[in-house]
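These are the structures in question, set out in turn.
What follows is calculated from the coordinates using simple rules that are stated; it is not laboratory data. Since this is a predicted model, take the numbers as computed values, not measurements. Cβ atoms are built from the backbone, for glycine too; each structure is taken alone.
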Structure 1
Amino acid sequence: MKIDFKKELKHLYNAPSKAPVFVDVPDMNYLMIDGTGDPNNSPSYIAAIEMLFSISYAAKFHIKKDLGGDDYGVLPLEGLWWTEVPQDFSMDDRQAWRWTMMMMQPDLVTPEVLSVAYDKASKKLNRSTDDVRFESLKEGRVVQVMHIGPYSDEPPVIAAMHEFVAQNGLKLRDHHHEIYLGDPRRSKPEKLKTILRHPVEPA
């Protein structure tokens with residue numbers, strides 16, 4: 001049986017689209033690559049995504065074929081977004097954006113598995129994996145909602161999230177988090193599904 005971690009972690013990889021909700025997120029392990037600038041015209045952004053997918057699939061197939069372990073679906077691409085001065089974040093000044101693109105890895109992906117996956121991805125893409133790191137993301141309590149539509153239409157949804165947080169006596173902390181459930185290369189913009197998430201704490 002192929003393991004579907006999106007179903008096993010349904011409360012993390014699904015969300016209502018009508019109104020934000022609070023969710024408790026456990027610590028999870030991610031492959032991560034950092035960068036800056038507009039993702040629409042940044043070669044480093046495309047390179048980061050290629051590397052994350054290459055390592056993730058190399059790990060999956062090494063576990064399944066070489067080790068005879070469980071098969072599982074690779075988790076979706078995710079991203080953290082921010083600017084040096086949080087209140088300066090603007091959809092119109094994307095060159096100031098800072099980002100961390102990442103993909104969650106199940107416990108099946110051990111350091112030994114990653115070593116093999118790094119080597120295979122490096123050879124496939126003909127470049128170093130030095131900019132990739134593997135670490136635990138500790139978010140805890142978060143607010144999240146499903147956004148359906150183009151990424152450019154996110155601001156009103158994000159504003160509603162922020163208002164919901166304030167109404168419940170909380171405030172935002174750390175970085176804005178997005179989980180990409182749709183592929184912009186294959187889906188129409190109006191049908192893209194993105195979970196918008198942000199960690200919170202008492203105000």
Structure 2
Amino acid sequence: MAVLILGLVLFLGVHSTRIVADGWRAATIARIGEKPWKGLYALASIAGFVLIVWGFGMARRSPVYLWEAPMGMRHLAGALLLVAFVLLVAAYVPRNSIKGRLHHPMVLAVKVWALAHLLANGNLADVVLFGAFLVWAVFSFRAARRRDQTAGTVYPAGTVAATAITVLVGVAAWALFAFWAHGYLFGVRPFG
């Protein structure tokens with residue numbers, strides 16, 4: 001569990017600089033340059049991610065069960081993850097109405113993803129992993145919205161075509177992941 005926690009601290013810590021130290025982040029980028037900052041950010045993120053994967057894998061070998069999630073929670077989690085995939089795609093498709101209305105769909109996707117996994121899993125490692133990401137996403141979304149208000153950021157309303165593409169790609173990605181990739185990558189088949 002210590003490796004998982006170390007990975008979460010490193011990964012989410014790096015991703016929290018805009019939440020807790022935006023001024024320091026801007027000053028550091030100004031001092032060392034954008035490319036070196038991105039390089040250090042990427043290295044720390046990758047190291048944190050590797051530790052998360054390694055630590056979570058170790059923790060799954062000797063699970064500590066806190067509760068048994070009812071079967072209905074797996075179905076609710078599946079539905080929530082469909083929403084999370086659409087939100088994730090909305091972060092990348094230009095001029096879609098979802099991003100135009102919600103402004104930060106990727107962070108919202110992380111929130112929904114983490115909540116869905118917390119509802120469906122009662123293992124201590126799951127609670128630590130997904131709980132940490134949920135808490136981070138709540139604070140990240142709040143900080144991003146505050147930055148938008150301060151900067152007077154206006155998001156384009158979006159078009160019907162871009163929104164339709166966003167939803168279709170999100171649903172397709174969810175289906176691919178739910179019915180094949182999740183089992184292949186993690187050994188857990190959400191629907192079978």
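General observations
- If relative contact order in percent (Cα under 8 Å, 6 or more apart) is computed and equals 29, the structure in 1, 2: 1
- When helix-only ellipticity at 222 nm (-39500 (n - 2.57) for each DSSP H run of 4 or more, over all residues; to 500) is computed across structures 1, 2, the figure -8500 traces back to 1.
- Among 1, 2, structure where distance in nm of label points 7 Å out along Cα→Cβ at positions 22 and 110 as derived comes to 1.5: 2
- Structure from which 29, 20, 16 was derived, semi-axes √(5λ) of the Cα gyration tensor in Å, options 1, 2: 1
- When FRET efficiency 1/(1 + (r/R0)^6) of positions 30 and 134 (r between Cβ atoms, R0 = 35 Å, to 0.05) is calculated for each of 1, 2, the greatest value falls to 1.
- Mean count of other Cβ atoms within 10 Å over residues 62-69 - highest-scoring structure of 1, 2: 1
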